[in-house]
Structure 1
Amino acid sequence: METSAHSGVLPEQCLKEYVRSGVIIGFTPVTSGQIQPASLDLRLGSVAYRVRASFLPGANSTVMDRVRQMDGYRIDLTNSAVLDTGQLYVIPLQEELALPTAIQGFANPKSSTGRLDILTRLVTDYGTVFDQTTKGYTGPLFAEVAPQTFSVVVRPGTSLSQIRFQRGSGIAVVNGALRRRYLAGDLVNHFAKTEKLDNNLVPVTIDLTGDPASKLIGYRAKRHTDRIDLSKVRYYDWEDYWEPIYYFKEPQLTLNPGDFYILATREEVRVPPEYAAEMVPYHTRSGEYRVHYAGFFDPGFGWDLSGGGSRAVLEVRSHEVPFMLEHGQTVGWLRYDKMASIPEHVYGDAIVGSSYQSQGLALAKQFKPYRVKWTPNLGPVD
C-alpha cells in the first residue's frame, strides 16, 4: 500500500514502500543510500554497449533490439572500464520498474554527472522520449551515456542519474501560491525581483563578479586531460582539469562555442520541504546556449539557511556561435512542483547524497575544493 495517495512528486517513504513491494526491483538489493527525499539514484549494471548513434526505441522496439540492430560493442564493467569522450554508450541499469497505472517516472543526471559534462539520459523499452517513462511502465531501464569533456572510469553500481515518480499530471504549484512564496523570499533571495512569474517559472540570474576577495566567477574545462574515476571523492587536483575564470574590468563573459563552463547563480536557491524543483535546461529566450544538465533539486535544498544558503551551479555550453553573458542576466528558470506529501528527511539532513548543500561555486565532488566564501554582490565595485 502506498504511503500517500495525493497527486504530486512521491516522497522517500513511498519509494521505500515501492522497494519493499516490488514496484522498484534491483538486480542487487536497493540500498538506503540510493533513496533521496524525492528521488532514487539509479545504478549502472555490469555491461555497456558502445553504439554508433543515439536513438529512441520507438513504440515497436525494445532498447536491446536497437542495440543489436546497430551491432553494439559489448564492454564488461565488472572490474571497471573507461568510457571515452566522443563515444556513445547504452548501459542496462540495475533497477527495473513495475509502476502502478497512475504513476510516471522522470529522470535527471545527478549533480556530479552534469558538472563533469557527461550527457546522460534515461531510455526505456518502447520509449518515444528520453528521461521519462510512460504511466504504469513495467520493464528494464537503460542509461545513454556520452562523456563530452572528460573520459571517466565507471563500474557496476556507479550512479549517474536519478529518477523521481509522480502521481497525476497537475503537479505544478498554483500560480498565486508560488508568487506569494517567491515574493516572500522562500524560493530565491531576490536581486531583481519581478512581480509576474511567466508560465509559473522563477527566474535566476548569473554572477559574473564573484567573491569580492578572490574575483573567481567560474571554471572552463581543459581538453585532453587524464581520465576521472567517478568513485573517488576529493581526489583530483582541480587545476589539472579546469582553468579558473576571474572577474576583470567588466562583468561579462564570452562563451566559446564547444567549451564547457561551470558558473553559478547570484541567487541562493531554496526548496521548501513541501516542494521539489527543476531548472528548465534550455529556453530559447535565454540565447543559443544550454544551462544546467542536472536540473533536479530535492525538497530541502538550500532550505537550511544556517549554512549560508545554496546557489545553483550552472553547467553551461554555447552552441555554434560565441555568446556574451553579462552579470545579472537571466540564465534559467526554476519550476517548482508540489510533493504528494512531505518527505521524512529533507536534503541536507545528514543524508547520503547531500553533497552540495550550502554550496557556493563548486566543482564535482571528485575534485579537491577551491574554497571561496561567497557574499552576495549586486555588481562591480566602484
Structure 2
Amino acid sequence: MKGKIQRKVLKNGLTVVFEKRELPVVSMAFAVRYGGAYESAKEKGISHFIEHMLYKGTPTRTAQQIAQEIELKGGILNGFTSEFITAFWCKMPSKNLNFGLNVLSDMMKNPLFDAKELEKEREVILEEIKMYHDTPRMYVLDKIKNILYKEPVGMDIIGTAENLRNMKRENLIEKFKQVYKPSNMIFCIIGNADFRKVCEFCEKFFEKEKAKFSISVPAPVLQNGILVEKRKDIDQVNLVFGYHVPKKSDKKNYAAQVLTTLMAGGMSSRLFNEIREKRNLAYAVKGVSNIEKEFGYSEIYIGTSKENYELVKKIILEEYEKVSKNLTEKELNEIKEQLIGNYHIGLEDSTNRLVEVLGEEISGTMDEDFEDCIKEVKLIDVKELAKLKNYSFFALLPEDK
C-alpha cells in the first residue's frame, strides 16, 4: 500500500527518499541521475558498462562476497541502467537492512574497476548484446526506438559492440568520478526502516564534494519510419507499431497511457480482441507506454505469420481510427478503472514501488497522484492521440526459403 514519502537532501548533497511499511521486508537502492539518454553516440553504453563493474569488487569485498553478503542473508541483489538513471538495488528481510546498506554503499563509493575483471565483463556484455539481437521480440522492441529517434537518443542503452570494444578502463573511471557524486545520488528505501538512522549513515559514509554535478541531456530528435528486415531460422513475424507521446512533465502523458491500455493492455483490449480472439492471427498482443523525463513513445508488439502481418498492420491502423472517432465516456472510464486498479496491485511489491519512486524523483513528479491524474484524463485528449498523424513500424520477417 502506498504510504507517506519522506525526503531529505543531506548536507553532502545526497537525496534520501523513504516510504514506511510495516512488513518485515525492505527494498533499497542507490542510484545516480545518469543513464543512456545523457551519452553521446560514441560513448553509448558506458553507463551500462559501469553498472556491471560496480558488482565486480571493492577493496574489502570480492564480487562473490558482494553477492554472498546479500543472498546468504535472504536477499536479492540486482541493478539496472535506463535512460535517466542507473540503480543498484537489493531486497532484504528488514532485520538484515544494514547488510544491504553496507554492501550497496561500498559498491557506490569504492569500486575497483579491476583491469582483468573489466576485460571479462566486457565479454559478458558482448554476449548480452548478442542475446538481444538473437531474441526476436527483444530485438524489434529495441529497433522501434532506433526508428523513432535519431542518434544518440535512438541508440540502445547497452550500446554497440564496437563502442564496447573501444571503451578503456580509464574512460569508465573518468565517467564514474564525474557522475557518482553525492549531489547526483539518491538513496531510496521502501519498508520497515528508521529514516533518521538511514540518513545518518548516508551523511557519514559519503563526503561532501567540492563541486556539484552538472551535465546536459542531448535533445531528442524525433523521426518516423517504416522498416522491414528478414532473418533466417525464424518462423514468425515479430512486429512493432510505435508513435511519439507526451513526456513525463506533460500531463497528457496520462492520456497516452490510457490509450495504450485501451488498445493492447490485456485480454479485454481492442487489439487483443480483434487480432487474437476474433481472427486468431496472433498469440502475443502487448502494448506499453515508455514515458521518460525528456521524451515518450508508445509501442504495440504482435507476433504473427508472414502471410498475415500486412493484415495485422491494417487492423492496428483501423482500430486506432475507430477510437479517434467513436470512443465513449463509458469505455474511457472503464479503462481508467483498469489502470488505477493495476497501479494499486503494483504497489503491493516493494521493489516495483522502489523503481516507481526513483522514477518520480528523477522526473520531479513526486507530488503527483497517479490515480487523480488518470481520473482527470479527458475523452478529447485520448481521441486526439489516437488520430496518429505520424507513426513508425518495424517488422522482422522469416527469410524466403
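Bear in mind that the values in this text are calculations on the coordinates, not laboratory data. Since we're looking at a predicted model, the values are computed, not measured. Cβ atoms are built from the backbone, for glycine too; each structure is taken alone.
Which structure, out of 1, 2, was helix-only ellipticity at 222 nm (-39500 (n - 2.57) for each DSSP H run of 4 or more, over all residues; to 500) calculated from, if the result is -13000?
The read-out was computed on structure 2.
So Rg and Dmax of the Cα atoms in Å, computed for just one structure, reads 22.3, 66; which one of 1, 2 is that?
Source structure: 2.
With distance in nm of label points 7 Å out along Cα→Cβ at positions 93 and 181 as the yardstick, tell me which of 1, 2 scores highest. Please report the intermediate quantities before stating the final value.
Working: 1: 2.5; 2: 4.1.
Going through 1, 2 one by one, distance in nm of label points 7 Å out along Cα→Cβ at positions 93 and 181 peaks for structure 2.
Once mean projected area of the Cα convex hull in nm², for residues 45-268 alone is calculated for all of 1, 2, which comes out largest?
Structure 2 comes out on top.
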